[in-house]
Structures are given as C-alpha cells and as structure tokens.
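Scrolling down, you'll hit the structures one after another.
What follows draws every value from the coordinates through simple rules; no lab data is involved. In this text, all values refer to a predicted model and were calculated from it rather than measured experimentally. Cβ atoms are built from the backbone, for glycine too; each structure is taken alone.
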Structure P
Amino acid sequence: MSEIDERHPAITPRRVKFDWADTPLHWIPGEPVATHFINVLHLLLPAGERWFVHVYKQTLPLVEDERLRKEIKGFMGQEAVHAYSHQGVLDRQMLAQGLDPRPLTRRVEWMFRHMLGDRPPLPVLTRRQWLNFRVGVIAGIEHYTAVLGQWILDARELDEAGADPTMMDLLRWHGAEEVEHRSVAFDVYQYVSGAYWRRFVTFFVGVLAMPLMVYAGAAYLCRADPTLKGVRPRVRDYRRAVRRGIFPGNRFMVAAARAYLRRDYHPSKECSTRKALDYLATSPAARAVGHKPE
C-alpha cells in the first residue's frame, strides 16, 4: 500500500451521476424531520459551491505557486460537480415528489450573488480586502465540510437506520472528496492573507450563520413537505437525531471549532485521506465512472 500524502493528494473531479427514481422523500425511514435536517445541505450547496468556484477563480492570478494553482483548479472542478449533483436532488428527488425547494433556493442564490458578491459591502473595504475576507469564510466552511465528510463516512448508524443507499452514496462520495481536498482552501487563505485575526473573525461569521441556516432550511422543508401537514422541527427532534447518531451534535461542532482556531492548525492534521480513498474505491457512483481522475 503506497503512502498517502495527507497535505497534497491528487485532486481531480469525478463526473459521477445518481439515479433518484427509487429514493423516497423521507430517505431515513421513519425520520422525516431528521431527513430534512440533512436535506438542508441540498438547499445550500449548489449555490454555495458555485460561489466557491467564482471566488477561487479570482485568487488564481494572485497565486504563483504552481502546485497550489493546480490544486485550486482541482478543487474548483470537484466543487462544480458537487453543486451539479446536489442540484439533482432538488430537481429530480424533491420536486418530483411534491416538495418544491425553489422559493428558498432562490433566496440562497440571492444571498451568495449579492450579499457575498464581488462588490464590497462597505466603502472602507477594498476589493482585495473583501476577497481576503471571502476566502477566509470559505476556509472556515471547508474545515467543517471536511470534518462532516469524515463524520458521514463513519456514520454507520445511518446505515442501521435503513437510510437510502443512493443518498448515502452521494453524501459519502461528497464527504470523501471534501476530506481529499481539505487543505486547499486553508492553503489559499494562508497564501493570499494569512492573518490569524481575519481567520478568527471570518470563521465566526460562518459558524454563527450555520445553525440559523440549518434550522431555517429544515423548517422550510418540513412546511413545504406535502406529507407532513405543517410539522415544524423542534429542539427535541434535533436531540433525538443526535442521540441516535444520525446527525452530528453540538459537542462535535464545538470540538471542530476549537481545532480550527488553534494557531498551529492545518487541515492535513485532521481527517484521513486513506479512509476517503477507501470509500471512493467502493462508491457505486465513483466506480461507475471508473474511479479515475480526469
């Protein structure tokens, strides 16, 4: 077995496809609210990952290191496929079964296009400062997507709960690639800015927004779900899902925050590329395209 370079693994997109014809609306049996807590990812990621690609295109002229430039391009390729794949859940799994996500996804699109667009929100900020800020936000988000990717790879409780195998393959394929490219966003941030104070501030911008967006998204999905008749997600639903091991808890999220805020933090010290590659070698979607980098 060859040794894995945890900091600089090969990063190339896998053009996977998923068939949602047999995936039920509540793909965790008997857990409609927990299903929708996780489904919030599908609401946020298409617009969010397209925004990542847009921002990182702006960093390329600033990066002279050829290896990092290559990794940025691989990162952008993977994120573009992630956005397309989660869009498929919205269009061909939710909408086809009577749950219309478009009113909320239009708001999410607006947020990334306007609130986090290229124009600085304050006149005192230069375009470069605003770019550095957004790159810092992405680095913090990518830390969480990596540790959540590791979590979903390890979450056998979801399999035991009977979670739909196609949805689990999407989530684990995506999670494995997040683990695979976990160092890129942080390395770009260090290259274009590197200021610890900005890393600290931008991290909390993302962290404070995350639980609000998850709850708002889950509340919308429950309200729009034609089978739930206006059920609202409650704290007890969240706690029950955490106790069952089918959703990450507060302790997990706080531990991840503490790791990121260490001054000596680097993503390569977190998660396992070997575990990610082991899953990608068995993923039905990745195997269908030969599990070969392009």
Structure Q
Amino acid sequence: MFFLPAFKRSACFFLLWLLIASASVFPQWARTKGPEGVAVSSLATIDGTIYAGTEVNGVYVSTDDGLTWTARNAGIETLEVTAIVSTPGYLFAGTFGGGVFRSTDGGQSWIAPSNGSNFAVTSLVIDGSYIFAGTIGDGVQRSADNGATWTAKLTGFLGFDAICKSGDKVFASASNYTYVTTDHGENWSNVQPLEGASIFSYYCQGSTIFAGGRNKIYRSTDNGNSFTPIDLNFDFSIVNIYSMTSIGSSLFAATSYDGVYQSTDNGTTWFSANTGMGPKDVRAITATGASTLIAGSHYVGIYRR
C-alpha cells in the first residue's frame, strides 16, 4: 500500500479545499436543456415558474428551476415577446407588434387585446389595478381592465425602453429623457437627474432604484428624487445594461457583450461574474429563489447557475 508523505497529504487537502472554496465563491454558469439557439429578450419568475420571452419563438416556461423548458404560445400571434408580468389571476406578455396578450391559465393559452393589437411593446409594469406598457411609436399605454383595452397616457416620443414602479411613482424612459407620474399616469414630469441618460432597464427595491444605462448604472436611494451615476469597467467601449436582479445582498446586471456583472455593496462597485458562460451578450436575468440565477442570451439560449 502506498502512502503520501505527511506534507504532500497536507498540500493535497489544501488544494482540494481551495478548489471547493473557489467553486462556492465563483459559481459557474451552465447551459440549460433548451431552448437551443434562441434569442431571449425577457425573463420573469412568477410563483415558482420561470417565463422566458424570446425574439422569434414566443414564450418558454420552466417549472423545474430552469433545468428544462417548454414552449407555451397557444393564441399568441406575434412571437417576439419583450416583457412578462403578472397580477393575481392574470399573466401578461408584451409583444413587439402584437400588443399585450393575457392569460388566465399560467400561459397555457393567450388572449389578444381588444385594441392596441399593433403596439410594439418594449416593457411592462404593474401599478396597483393598472398595467403600463412602454411602446415604440405609441408612447406609454395604460390598461385599467386587466389588459383588455389600452389608453395612451404619455406620447410624443419615438419609443419608451424601460418602465419601473417605486412606491407611488412610475418611471418611464425614452431615449435621453425619463418621466415620472405619481397619479397613475394622468400627469407626468421630467426626472431632471436622468435627463440625457439612455436608460434600458430598471430594478426597484423599496425606495432604492437602479437604472441601467450605457456603461453606467444610475442609483437612487430616495425613491428617484436624486440619482448617482456609477461607472462599470467593461472590456468593450459601449455596453448596454439590459436587465437587473438580486439574490440576498448581491445585485446582478445583464449586459450586451460583457455578460453578467455582480455587486456586493449595493451597487457601488461591480465585477465580472461570467465563469462558465460562452458568448456574453446577455439580454435578461432573473433570480428563481434563494440562490439560482437564470440568464437569457442573444441566440445562445439560457444559462443557469
């Protein structure tokens, strides 16, 4: 029988411990079993089910924490799905060119809106009994009847890319302008701290708001009264921040060209978190529970860690 000398055994144990510790500190991404080769544009975790909106393949659903995926598109006529949100009893899918479809059976079947069936929807947010949809060409639309009909509430801009609700405020960003309403869309005012900033995404946690821009994240800790720009050191010269989420005290940002970034100090500093990920054009990210992240990429399917 062969035995390693004591000092070599100690070195082996230390190396094993180092590998285990590294794996826990830097968890790795892995490709999920489908949908293969699709471009994911939105992700949402709702009551334990994960919904993925894609650019040309409609809605995919996972009920096993992102391991496997199934298409659920019965009734959806426009398969570019840009946003997914829910209210009790309803699921909503914003499409680019077909308006907002709604489902009352968890996405098994979908119903088209009575009007606005040509809206190019980019974003959705729930505001109490109202649903707001940002669109390209038709401004910010609002529904007061669970998505059956829609009314324009903010117009005059080419397109609204991102919408967020924080407290009694709803924020809507178009190109280099951001607007806010405190009366469910009846009146809007310009958000001065974000004037001139291109905003592609929001993540709201209580009175703290994170706005994902170009090469920057803008953070507000006073419900949007003021914003502080935070630079991220990317490998590419121009990087858009398309989606954000959190797990515990860690924030995560999905970026074009540079994968996923993580912050453990409430967004003050950020570092790359791409171990195991292939092409790094990530358009959406969601947290499914206490520790699992799902990232949707552009034509490389879905990653999980």
* Source structure (of P, Q) for relative contact order in percent (Cα under 8 Å, 6 or more apart), computed value 14 -> Q
* If you work out distance in nm of label points 7 Å out along Cα→Cβ at positions 79 and 215 for P, Q, which one comes out largest? -> Q
* Structure fact -> distance in nm of label points 7 Å out along Cα→Cβ at positions 39 and 279 gets 2.2 when computed on, of labels P, Q, structure P
* Upon calculation of distance in nm of label points 7 Å out along Cα→Cβ at positions 151 and 175 from the atomic coordinates, which of the structures P, Q produces 2.7? -> Q
* Structure fact -> One of P, Q was used to calculate Cα extents along the principal axes in Å, yielding 80, 43, 32; that structure is Q
* Asked: For which of P, Q does helix-only ellipticity at 222 nm (-39500 (n - 2.57) for each DSSP H run of 4 or more, over all residues; to 500), calculated from the coordinates, equal -20500?
  -> P
* **Source structure (of P, Q) for percent of Cα pairs over 19 Å apart, for residues 71-206 alone, computed value 62** => P
